[in-house]
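What follows is a set of structures for review.
Values quoted throughout were computed directly from the atomic coordinates according to the rules given, and no laboratory measurement underlies them. Just so it is clear, the structure is predicted and the values come from calculations on it, not from any experiment. Cβ atoms are built from the backbone, for glycine too; each structure is taken alone.
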Structure P
Amino acid sequence: MKRSGTLRIFASYYKPHLKLFVLDMVCALCICAVDLLFPVVSRYAMQSLLPGRLFGAFFAVMAALAGAYVLKSVFYYVVTYWGHLLGVRMEADIRRDLFSHMQQLSFSFYDKNRTGQLMSRVTGDLFEITELAHHGPEDLFISAVTILGAFAIMLTIQWQLALVVFAVIPLFLLFTTLSRRRMMSASTAVKEKLSGINGEVESSLSGMRTAKAFANEAAESRKFAAANDEFRGAKRGYYRTMARYIAGMEFFMGFLPVVVIAVGGGLIMAGRMDFIDLTTFTLYVTTFITPVRKLSAFVEQYMQGMAGFKRFVELMRVEPDIKDAPDAVELKDVRGDILVDDVTFRYDAEPVLEHVTLHVRPGETVAVVGPSGGGKSTLCQLIPRFYDVTDGRVLVDGQDVRTLTQHSLRGQIGIVQQDVFLFAGTIYDNIRYGRPDATEAEIVEAARRAEIYDDILAMPDGFQTQVGERGVMLSGGQKQRVSIARIFLKNPPILILDEATSALDSVTEARIQSAFDDLARGRTTLIIAHRLSTIRSASRIVVIDGCSIREEGTHEELLALGGEYAQLYEAQKSVSV
């Protein structure tokens, strides 16, 4: 992807389907042969068979031509059906590679790119690839064979008229080349604007409930209208360029037969040509015009298809910020010893953590508290290496996380995030996501331990209940408990609970806290919390504020210190009262 040109990358996707591609080209060659044979065979029949009153041979030749056109229809069926399947398979391969690459990209990439725009690249940008992959080589091949074959035969009939016909070709090529550049630029602009409007639609649909809650439908409509107008303007420019190209092509198509008849009439007057030769020439000009029209259609397909493919290549050339080292090793037999060693982390030059050192011993439960934006979640995201430290290092069992494979590292860490994401599907599938090979009994047990089992049984379809888009069919507490059940099922040696009970009411939180205590027993656990009631089981509390650790100790030690933790505790206590 890095070193090869766009066309070479595109051509490489034909390799896995080479047999199908060859079949398509062979059938295309047969179609060309039938088109080229018809005028010259008709000329032979009219010049030799009819004057010689060889009527039997004449009708035999006509029957053979009819049979050839029957075969041509069969070849067209193969080209249309299997050729399009070739394009679909190539598009699927391209989309597979793109999705696989996007899975490797780091959190920072998704922080900076909108979901709707990425969706446009995975779906809309590749839509025209099917047509280009199928029709592109086929149309070029048919056009080249037909034009060169027709030219060769026309030279044998009347070379002077053949040269006149082909004198027009350079003008057509010049016109096509200039139009191609303008259409490529216009098509790329359309792709970019379509990506933008997809981003606006995705954002508006995802936030529809918020828009309705604030009665801001009119504002959303204005935002959508602005993006829609930009797309419409880009599309208008593209169609203006395409209209000029099509108009020029139609002029050329009409002008060429006029030139043939005019010059051919002059040659007949001079006795250098007869009417049968002119008729044959006219048939070849018609045959000649068909591939020229194919070339015209190909130019439009190429512009649209390659505009999307270039955006695909651009995305494929984006390097993930987080990559496994060439000599990365698997993390095995995890004890759970975590050392954050003099870590500094900046996000887009903004300091988030500065010179932070924290040692969590195997099996220890450490709570991380502090005001919003203080860096609590960032600290815990450095451990599974969602981001890389700017300075310092993070060690798990004495091994720098940058020397470990990401898959093995994250496979040993269970995370319950503050912002719960459930996949569209059933509750059963969402719990099983924690360990795809889990048995039904294990999934049920995980639901029990997460205090969601009774809620599931009360639903109409039990574990097969659909959760809806992002879990919209469940309450906030239910979504949170489903995500907790995933971790019970995964059963990792290291736990990170990022506001894991933030969406639960006090009664449910109290019920589930004992389950958390049971899960954390014997495991290294980091608890990020705003509500201090959720960190009763923590053996140590760390207060992070202003990019660094301000306080560290037990609950009693920090209260006695009378610092930030004590103020936070008293503030929550007064609010509770």
Structure Q
Amino acid sequence: MVSQPAAARMTSAWLTAALDRSPSGVAAFDADWTFVYANPAVARLLGRSGGALTGSNLWIALPELGGTPLHGVLVHARTAGTPVTWRGRYAPARRWLSVTAEPVQDLLQVHVHEVAAPRAEEAGPAYPGGPDEPDADRERLRFLAEVSETMINNLDVHESATQLAEVVLPRLADCAVVALIGEDRSRAGEAWAHRDAAGRADLDTYMRGRLHGTGDDGAMVSALLSGRPVQLTSIDQQQVAPSLPTPQVRAAWERLDLTSCTIVPLRARGDTFGVLALLNAGTRPPHTELEIATAVEVARRGALALDNARLYGRQHRVAETLQRSLLTPPPRPDRLQIAVRYRPATSHALVGGDFYDAFVLPDGATVLVIGDVVGHSVEAAAAMSQLRSTVRALAYDRPDSPAQTLTRTDRALSGLRFGTLATALLARIEQPAEQARDGLRTLRWSSAGHPPPLLVRPDGAVQLLDCPPERLLGTDEPGRRTDHTAVLQPGTTVLLVTDGLIEHGRTGIDEGLTRLASTLTGLRDLPLEELCDRLLDRVLTGRADDDIALLAVRCCTRDA
């Protein structure tokens, strides 16, 4: 027992000096993994040569620690709520260590001791891997690298969740389930995987047929609320029974023979948005502390990839909603049928600047506009809105020809400092009195570097209305723009598209136009709306590399 006068002399400076002389390593970290205190022994034991660790960040001061078993143990200890001890070979320092980490208030306290290497007969759970620990370390690092490599390039949330469930098998479990929650904390999706085909079929039956909210998900809720791993060394079959509504689901559950489980929260950027459940079957024992530490590191890496996919999806939906809100429904002029389609790219983080427009002028002509602002970003979508509004206002204000309207658009964009480039095709469908008697119409158009229109004649022939290319909008270079005309018979279909459809699959422009014309030939007898859908389905054979806008107009016959 320390006397009162002696206790008075034990100031913080005295205690710090005592710890500094200790042969055992002592360190404390704050929430950002900054060393609040580190004595010289911990630097020596962890292989840090020269310089004090106090005040530095763990991952910057000791980058070689990342991915090692000790790394996983420290991350696990942060959320475990109880002391976590690991004994094993710390490869970067070539030492056998015993490390105990424990959260105390808002700090993580760590004690490090050097221990003797175990004899072969002593190898066991306390010394994972025994004398072959270096091989185990390398295998663990390889496994964690595989987790990162598998998930780093996927921006689809469901696919990423499925990949996370698959990549942990069979190393960490016999089957795995990833459950996600949305911003409103409701269920946002599940993905699962099993190590073999038979088990996969039973897991599918169980996961698709089980009832939610029967009380068997308490461990998952606990992991979500606490942000800490939850281990079930045995599974209470009576607790699971109410979630099995049919004999088929019950039989599938029994064949799975799940005996233990560890549930690890998925957390990124301060938000817990799901869990990774690792389930063992049959005689496979419950997870060890080292396996749980590895699972925590896997969940950390998987959560970052999943959160990136969530952010991408959210950003893409916002931009797509913005763009779709700017693309108004087409009008229904007399004896003209108009159909429009818009498909966002699936390979970009944001939608681009593709747009269409159609409206009727006071003189009775129907104006068609299609264009593409350079870029894929919110800025491109905003520029698209500005360009579309400018063309619409100028075309409606004065009944000029398409070439004259595009020339006025050039002047407006230059004066307003539009600051980007865009292609556009502006067309008028006119029907003067001498044509009305025969049901004919005139298509009058001008193109600012945009792909040409296509006509599908009543007899099925497809005509490409090609013409010499003219400069894009926004170039700030003066030059003459040209009008072109074509006569439209009753039953003729006019098709305007952006280059995303023509160049799909990295196809050249000429080849893409030929493919488009060939596909249209077989669709001429379809109703216009169905023609648009079939055309997109046949041309888009994979993920869209670029946004696609499509505007189709059919001149109706008198009997139609």
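General observations
- Parent structure of the calculated result 1.00, given that FRET efficiency 1/(1 + (r/R0)^6) of positions 106 and 226 (r between Cβ atoms, R0 = 35 Å, to 0.05) is the read-out and P, Q the choices: Q
- Structure from which 66 was derived, percent of Cα pairs over 29 Å apart, options P, Q: Q
- Value 183, calculated as volume of the Cα convex hull per residue in Å³, for residues 98-337 alone, assigned to which of P, Q: P
- When mean count of other Cβ atoms within 10 Å over residues 354-361 is computed for each of P, Q, the one that comes out at 16.5 is P.
- For helix-only ellipticity at 222 nm (-39500 (n - 2.57) for each DSSP H run of 4 or more, over all residues; to 500) computed as -11500, the structure of P, Q it came from: Q
- Top of P, Q by relative contact order in percent (Cα under 8 Å, 6 or more apart), largest first: P
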